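Please find the structures below.
Bear in mind that the values in this text are calculations on the coordinates, not laboratory data. Everything quoted here is computed from the prediction, not taken from an experiment. Cβ atoms are built from the backbone, for glycine too; each structure is taken alone.
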Structure P
Amino acid sequence: MSDRGASPSVESVAETAEDTAEARAEARAELAALVALEEGLAVALRATDPERALAALALRPELSRLRGRIASISGDGFRLSALLVARLRFERLVQGSDEASAWFDRDPAGFAAAFRRYHAEVPASALFPADEAELFLRWCDGAADS
């Protein structure tokens with residue numbers, strides 16, 4: 001006689017529920033670690049020394065499960081990525097703001113120093129030149145207040 005129509009035992013249902021709860025908890029922990037990694041990488045890409053920031057990121061306890069993945073990131077590649085992020089932000093800024101472009105033409109060293117501080121302090125979130133210009137203007141207004 002086949003057990004096809006038999007109902008599962010209470011014990012097997014409880015085991016399945018326990019396994020499912022453990023799997024969900026593991027998935028939530030993995031997702032939290034990946035979110036923390038993504039946020040940390042975004043900060044490290046804006047750091048003065050991106051490679052050192054990447055190394056520090058690997059030491060964060062909440063990222064212990066991802067240390068192997070972090071270690072597999074090429075230092076040279078990460079540094080190059082950071083330069084590209086800065087370059088794209090710079091280009092968006094000078095394309096989106098006549099004032100920033102004029103400041104760069106008038107005082108390249110002064111503008112570059114201000115841009116480096118802005119880039120390190122303000123998360124990259126603008127997609128378009130006008131948005132980058134607005135972020136920079138707000139940052140300049142805040143920097144002037146402090």
Structure Q
Amino acid sequence: MSNTPASEVHSATAPEPLGAYPHARRAGAFVFLSGIGPRVRGSSAIPGVDPFDFEAQCRSCFRNVQAVVADAGLPWSSVVDVTVYLVDMKRDFPTYNRIYAEYFGGQGNPNPARTTLQIVALPTPIAVEVKAVCYAPASGASRASGASGAAQRE
């Protein structure tokens with residue numbers, strides 16, 4: 001195992017983080033994505049909040065995850081684990097499960113391990129947040145270190 005310190009990944013296309021954290025961190029052969037919501041980059045707009053449209057929130061979250069994975073220089077197939085936080089499991093799980101399958105399940109998708117949790121609230125008025133882990137073996141190390149398309153922290 002390498003003693004190389006973890007490096008930050010900053011996406012040029014996903015919404016800016018709300019706090020002092022990167023979009024993702026590479027540690028060894030893994031890239032750990034921070035929690036990602038449905039916001040739009042460069043805007044305070046959050047699809048599906050007003051009026052409430054959970055499907056729009058899910059799709060926006062999953063597109064934002066795809067953006068961070070791509071900006072880390074990784075293929076979508078590198079996603080090995082996904083954790084999803086819902087604020088209303090009973091109301092939203094069927095819609096979330098259907099849309100999740102479109103992005104993550106089946107042939108041509110990563111089919112990662114998955115955990116879905118209900119939580120009391122998220123820091124903005126959203127109903128869903130996604131966290132993911134990607135596996136990036138050494139052959140992809142130079143691509144995933146933040147080169148191709150990723151913005152660097154100033």
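The value -25500 for helix-only ellipticity at 222 nm (-39500 (n - 2.57) for each DSSP H run of 4 or more, over all residues; to 500) was derived from one model only; which of P, Q is it? Among P, Q, the structure yielding -25500 for helix-only ellipticity at 222 nm (-39500 (n - 2.57) for each DSSP H run of 4 or more, over all residues; to 500) is P.
Given 20 as the derived value for relative contact order in percent (Cα under 8 Å, 6 or more apart), which of the supplied structures P, Q does it correspond to?
Numbers: P: 20; Q: 33.
The value was obtained from structure P.
Suppose you compute mean count of other Cβ atoms within 10 Å over residues 18-25 for every structure in P, Q: which one lands on 10.0? Write out the running numbers ahead of the final one.
Numbers: P: 10.0; Q: 16.4.
That value comes from structure P.
So mean count of other Cβ atoms within 10 Å over residues 50-57, computed for just one structure, reads 14.9; which one of P, Q is that? Only one of P, Q returns 14.9 for mean count of other Cβ atoms within 10 Å over residues 50-57, namely Q. Thinking of P, Q, which structure, once Rg and Dmax of the Cα atoms in Å, for residues 34-73 alone is computed, gives back 10.5, 35? Label of the source structure: Q. In this comparison of P, Q, the computed figure 18.8 for Kirkwood radius over Cα pairs in Å is attributed to P.
Set P, Q, criterion distance in nm of label points 7 Å out along Cα→Cβ at positions 82 and 114: the highest-scoring structure is P. Tell me which structure, out of P, Q, gives 0.85 once FRET efficiency 1/(1 + (r/R0)^6) of positions 26 and 122 (r between Cβ atoms, R0 = 35 Å, to 0.05) is calculated. Of the structures listed, the value fits Q.
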